[in-house]
Structures are given as structure tokens and as C-alpha cells.
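Read-outs throughout are calculated quantities, based only on the coordinates presented, and are distinct from any laboratory measurement. Quantities reported herein were computed from a predicted structural model and do not represent experimental measurements. Cβ atoms are built from the backbone, for glycine too; each structure is taken alone.
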Structure 1
Amino acid sequence: MLPFQNLILPDRDKIFPIYKQITNRLISLIQEGTIQPGTYFPGTRQMAHLLNVNRKTVINAYEELLSQEWIEAVPRKGYRVIPELPVIKPRSFQPRNHFIPTVPRDLKYTSLVSPAVEARKITSKDIVVNDGFPDVRLAPFKEISEVYRDPVSSKKIKMLIALRDDGGLELLREATSIFLNETRGLNISKSDIIITRGAQMAIYIAAMVLLKPGDNVVVSDPNYLFATEIMTNAGANIITIPVDQDGINVDQLEKVLEKQPIKLLYIVPHHHHPTTVTMSANRRLRLLQLIDEHNLFLMEDDYDYDFHYKNSPILPLASASHNGKIIYIGSFTKLIAPSVRLGYLIAAPEILKKAIHLKRLIDLRGDTFMEYMLAQMIIKGDLSRHINKSNKLYAQRCDLICDLLTRKLSHAVEFTKPQGGMSVWLRFRDKYQINKVLADAARNGLLLIGTTFQKKGDVNDNGLRFGFASLSEEDMECAVNILSKITK
């Protein structure tokens, strides 16, 4: 039996629950190959004794692993790692490749909003359904204002304004690294991270550092449109791989990798954009194998990690050993409000060095005030409390919108209830073309400004992202009633 008492060391001083620490550590051990597929875990009593924790804590950890499909319960035998998971061999964290930043080509603008909606002026009577943004009414304005009013903070901010840190405020980088280590199972320090003006800037910087004209980039189909636009403007050749209920199809990805060299894979595995699906554990492990076998860089966009309702958030790919091949990108914007433009980029030292140089060219100093405010919120625990409060409310709203859609709009749309995130991916039946739906809805006071996709070829992407997080119960019901009315 493995020495679990040495491999899993719960930290009782952390705010992060012990059962989640155990869960995340076991997942990491599976991803690293230390625990192989088919391995049986000790019984809950024995594991509790080994780790010196309450048996209920171990039960909660095992149940979490069951819900995330890392393990299975075998009658009269106990719990074992699912045998069908790919076998992973332990790997080094050290990066092997060096890349030089390139100058972006002339940028092109492609309208991502329906002309019928774009031309329409928003009035106070309109109901606006966005792509999936946080409810600004929940934003912790009281905590934010307290930071700015604090005399000690005022003196510190005045001192910090005179300083220049191209990677972002050191205090925020340190607080963010601790926050991500505890919530996402990462193993980083402040030197592994740079602060950006939202995840969008992080995607742009990473793409410009890694890519040169003519490089092949793989993205999902459908994909986050702005990411595709960035890769295209970097001069990359875009290759698409379809997405199903388990995430991007890794079998098809493997076939592509065998035929031609691929520089970068852009992926949103936790809550895929736009479809919201969560990538299965089996595919995650196979994907980790592929990036190692093919010397492939992977950009992991984890824009709304913290909002997951079915179970605890699933650890990012970046939490596993990856030889420095994963560029991990996230955002604080989704946690607080759209106007809080703060994100981060985590990568190997060679990439970060070039990323900081490029960031200096487009954002010389960043927003010291906002960065200091966020650092204080993380340090004081205000951000974690805000996440917990928002998570409960968004989960309720997710339940409500899915119930409304099932009862009142099943004749017109198909959807799968998301495990997390702030939106539902609606696919309209062929009878209801998305552009006409948008136009008819706008005439009835409903502005659908979430990302839309039209049917192309044999692929039915006749759909849109319906953001529910920022809508009240009344607005959700009214929006669904309007959609039901115009599709009768």
C-alpha cells in the first residue's frame, strides 16, 4: 500500500476545508501517475487513521472524487481509481522550449453581435441577457470602500504609486499565488504570475509571445470567439476540433497531432465557452499525455473556475505535472464585476519574461489602486466570503432558469443543465434561426447580447449563451416568456 500518510499532509491552519485538501491531493497523485488506474484506496476508517482526521472528512473526500468520476465504488471491496483512466508516468516540471515574442499583424474587427441588437438603443424597460457576467448588485462595495478609506491603506497606496512593477503589484501577485494554491491545487509563487487587465489581455499576451505567423493552433468547435480572433491576428492557422458532452474530442486531437506540427492548443476545460460543458477526467488525463508526447503548449482558460454547483470545482489541468507546457489564465472580473479588469497569467519563467516585456508595451503600470484593493480583499478573506455568497445565489438562479426553459421553451430549444458557470448554452431548433430570434426578441424588449453561433454545414450551432447570473427571478421569467411567445 502507498504511504498515504506521507503523500497527503492536510494543513489545519488553512481556511480551505481539509476534505477538499485531501480531494485535491488525491487527484494530483492520480494525475502525476503516483496512484495508477485500478488502485484501491484504503477504507474510510483506515485512511482517517493514516491521515489523523475524522472519518467523515475522508467520506466527504471520497464522495467528491466519486462525483468528479476519478474513482468508483466496488461492492464489498471499497473505492478504486477508475481503471479506464489513461496510465500516466510521472514527469518533470521543467520547461524545455524557448519562444520569442512576435509583433501582431494588423488587427481586424468582426462583429460578434447581431445587427438587430447592435443597432438597438438600450432603455430602462429592456431586459438585457448577457454572455454570463456577475451580478454587480452583489459586488462587495462595502469591503472595497473600507480599503480605500483606511488611513493605513492610504499611506501604503501613496507609496506604491511611486513604484513600478511591470508584472503587477507584488502584494497582489503574492496574495493571488496563495489563493490559487489553496483553491486550485497549484504550486506557484509570486514569481510565477503576472497580473493583467482581465483574462482577455492575458490570452492576447500569451498568444503574441508563443506564436509566429504560420504556426498551427488547435481550438475547439465552437470556441470562444475573441480567443480565435486573437490567434488569427497573430498569423496562426486555426484548426478546429469538435466538442461534445465530455469536452474537446481528444481522439480527433490525437489524429491531428499525428499529421502535422501543432504549436498551441487553446482550451476551456472547466466550463467550456460557449457550450459550458465540463471536460471528463478520462479526457483530461489523455490530454496531459498528448501535450507531453507531442511537445505541445496548452493555454488553459479558466475564466470562472470558482462557480461550480454540482460538486466542488474540478482542479485545472495546470495543477498536474506538465513540464512547463501549460499557460494558465484566469480572471477576477467574473468574481466581482465586469468593470474590475484584473486577470492573471501563469507560465514557465522563459514565457513570463517575454510576457512582461510585451505587457510593458501595452500597459505600462496597470491599476495600482485596484490591484491593492483586491490584494487586501484576498488577504482579509473578503473575496472568499463573497465567492461563497455568490455561489449559493448563482446555483439557485441556475436551477430556476433551467426549470423555466424546460417548462416554457422546450419546443424551441435544447440545452443541458451546466455543472457551473454563469450561463446556459441554448441551441435553437432549425425552425428558429438565431438571427430572427434575436431580432424578434429585441422588438419585444428583450436584448440577447450573449455570444451567438449560426448553423454551418452539418454542425448545428444555431445557439446562444444565455447568461443568468446577473438576472433577477422576475427578469428571468419575463425573458423566457418573451422567447416562448416569439417562437410559438
Structure 2
Amino acid sequence: DDSWEKHAYDTIKGSDFLADQDAAELMCRRAAPAILELEHLGVPFSRFPGGVIAQRPFGGAGFPRTCYAADRTGLVILHTLFEQSVRRQVKFYSETLVTKLVADSGRLAGLVLFDLATGEFLPVRARAVIFATGGYGRLYLRTTNAYINHGSGIGMAYRAGVALKDMEFVQFHPTAIYPKNILISEAARGEGGYLLDNRGRRFMADYAPTAMELAPRDIVARAIQTEIDKGNGFEHEYVHLDLRHLGEKKINKRLPSIREICIKFAGVDPVQTPIPIQPAQHYSMGGIDVDEHGATALPGLYAAGECACVSVHGANRLGGNSLLDTVVFGKIAGEAASDFVQGSRTLNGDAPALLDAVAGEKAKIAEWLARSQGFRAHHLLNNLKVIMSDKVGLFRTRKQLQEALDAVREIREDYGRAFVSGCCLRYSQAIVNLIEFGYMVDLTEVITLGALQREETRGSHYRLDFSQRNDRQWLRHTLVSLRDGRPEVDYRDVRVTKYQPEARKY
């Protein structure tokens, strides 16, 4: 029988033993209660005959333990939690962008907001803030992430003095539709989909002979890219994900969204035709350094979800654990922030640090508007994406990483000569893009620096020049902090409770 202990072991093994084991155990202990709470809130999970919540196998799992709602689990959880927020009259600030996190005297002071409707910057005093701002997929040319995922929340915490942890570990999902980069959920392989090369061969037998298509994502993504590079793909760009043998009835019941997506965006019906897929950036295992309560080193600042790093995913996240991480540690962070607010003194008025921050944001915008030439946001961003995709991707070398680091620092200099045409700030996407781009440059530098210094292969971080895992030297978390305007790298030992590192075999 399955158990939370077995779930924890699979999670730790899947992380290539970089996860803090006490944090992974906490998440897995709370998994079943979290599922039941979501079900009671209204999440329409799929059911087995008899009414039990259905579970399916996902990559790296020893049991079919992933609860699901057809193939749109994340979407229905999002809808349900939003409905509950509306029911509880939670106030949302739509069309408002956080541009800066402000610290004063070693503790959180508040935030600076950019109101898109008015074009004004606003100071917001806060005793506690929880960031749930997601990942940074838009640093890459090929990503399954939404267009809003620039990683600004992570960058704001970094500039406020909070360390970023394990940022070199970037997950590439094995199955994104070619060439649209729209995610094909792991549910497709969980239901029995095959990965085929241009000879119709299930090539995963060469890489994970037992788990096959349900090996962890880092292994499957590298296998796909390796086969493409060897000339075993189609058009030297993609391989096939074949669902035809599942039959129309099962696809319509278990994978309806995948069929709809394929028909709309790839022009193929998976009932009749294999799906063209390739790896694409999908998730960040690293993020804002937080403890098991979601608290950062900056009193009053908390983080949860993909923007945070507890760490439960280590060097590679297992499918299904992202939503679990979000709901478990989101609740924990919310409770911890509430307790912090109850125990802190009341803050009134506008702190000078906040007003200074607002003035600084306005001055920066005025400088961009005053220039008549220089670099536009889209030009800078395209250059950055090319660098990250070509040199900080699935396979890495010292030469590539050093070239990337040098190029990123040149782009930072170009960013200092950025400009914006026009003078209207209302709904100015150009202004928004330039604000967010500054944080993106910070993140690319942190990711690349961490990858350059970690001279081993572990999970999603694959060094062609250091192809073996090195537990003696590198069973440590990477911590990068901004000190005197420059990134400084430190390390912290991984917390090991029960499971000593072993070879990952699937």
C-alpha cells in the first residue's frame, strides 16, 4: 500500500537527493488532508467507481497517487479557490503591478504599486506580505509558462536583500507541442502514452528501462533532446507522443483538454495522429529562500509556490508535487503571516523609506522617457532569451555558462540605456516590460552564476564537463544574495533525515 513515507521517499529520490528531507516529509504528511480540504471546498476531482477520488501514475512515483480532475486539475483548483475568495470578500487589486519591495531597518516596510489605469505609483504600508508570484519561464524562448511569468516577485525579494536558493535548477517539461510550446500534461503519459522516434521505436527503453515514459522529467526531457540531436526526431525538431492506442473513449474521458488543445493549436487529433512534442522550460525548483513556515530572512515577508524554495523539489520536481507544494505551503505561509501580524505593532502613516522608493520609481521612468534613443524592452528581452536558451538550457558546459554570464552583464549595461517612446503612463506595456526586465536580468545572472559554480550533474542541472553527481562536495544548496550591488554565492548543507543519497535508477 502507498503511504506518505513512500511519497516522501519518491520525492527525495526524484529531487536527486537535494530536497531538505524534513520539508519533503512535512509536505507529504499534509498531502491527503490538503486533498480532502480541496474536495470539501468544491474541487470536482475525478472518481473511481464507488466514489473514491481517482489517482493516476505520474513520473518518478512508485504508486499511482496523483489525484486529478480529468486533465485540468490546476485549472479547477484555481477556479475553486477564486470562488472561495470571492465568497469571503477578499479584495483584489486588478490591473495593478507591484514594482518594488521595500525594507527599512532590517524589516519589511511595504510595497510600491503601479496603477495601470492611472499611471501612478502608490506606496502601500504592510506588516506582512506573502509573495505567490510564480516562476520565470519567460526568460527562455521555449516555455510552457504564461506571458506574465517574468519572475519579478523573485527579483524583488533578491533586491530587498533576501537570498535566492538553488536557482540553477530549471525544469524542462518533456512534452510541449511543437512549435507552439503549449504544455501537454504528464497525464497523457500517466494514462499510457508512448514516446516514439522517427522509426516508431519507444526510445525511453534506452534511458529508463523500468519506468519508461514515466521516469522523472529531467531524465525524459534529456532523452528526448538527445534523440532529436542524434537525428532520430522529425525534422530535427521533435518526437512523437502517441495516444492512439488509448482509444477515443478513454481520451475523451481522461484527456479531453489535451485533445482539444492538440486540435486547436497543432492541427492534429490525438485519437488519429501522434502529437509532435519537444522539451520546453516549465518550472523553477529554485526561488526565494524560505523556511518550513514560508518565512524569509526579512521579517514580515513570506513566499509560497513556485516563487519560493523550501526546498521540497531539490534538483528536480516530480509531476503533481507543484500543486501540492502550492496548497500545502500556501496555507502554512498564510497562517504564519497572520500570526506575525497579530504579534507585531500597528503601523500607521507612510514610512519615509516607502516615499523614497516611490520617488525612485518615478525618477527611473522619467529617465527612460527623457531619452530619444537607446535600447527598447523587446530588443533586450529577445537577446536575453536567446542567451538563456542557447547556453543555460538542458545541457551545460563551463564555456557556455561563462559566455552567458558575460553576455548577461553586457545586457545589464544596455539596460542602463533603455528608453520608452511617448509620454502616457496609463496602460503602458512598454513601461511594464522595462520594469520587469530589470528583475529578469538579475535572475539570469543568479541562475547562470549558480550553474557555473556547481561543478557536477544533479537532476535538471546537467554539466557535460562534470557528468557525475558529487555528493561529497555538492550535497548543498546554492544561496545567492545581493551585497553592495553584486551577487555573492554561499552554500548550505542539505538536511538529511532518513534517506542517504543513492543512485537514481528508474
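Computed over structures 1, 2, FRET efficiency 1/(1 + (r/R0)^6) of positions 230 and 438 (r between Cβ atoms, R0 = 41 Å, to 0.05) reaches its largest value in 1. Once Kirkwood radius over Cα pairs in Å, for residues 390-477 alone is computed for every structure in 1, 2, the highest value turns out to be that of 2. As an exercise: Rg and Dmax of the Cα atoms in Å, for residues 302-381 alone, calculated from one structure in 1, 2, equals 14.6, 42. Which structure is it? Attributed to the structure labelled 1. In terms of distance in nm of label points 7 Å out along Cα→Cβ at positions 270 and 374, the structure with the greatest value among 1, 2 is 2.
Highest-scoring entry among 1, 2, by distance in nm of label points 7 Å out along Cα→Cβ at positions 174 and 222, is 1. Can you spot which of 1, 2 the value 3.3 was calculated from, given it is distance in nm of label points 7 Å out along Cα→Cβ at positions 278 and 422? Traced to structure 2.
Given a value of 0.75 for FRET efficiency 1/(1 + (r/R0)^6) of positions 38 and 246 (r between Cβ atoms, R0 = 25 Å, to 0.05), point me to the structure among 1, 2 it was derived from. Only structure 1 yields this read-out.
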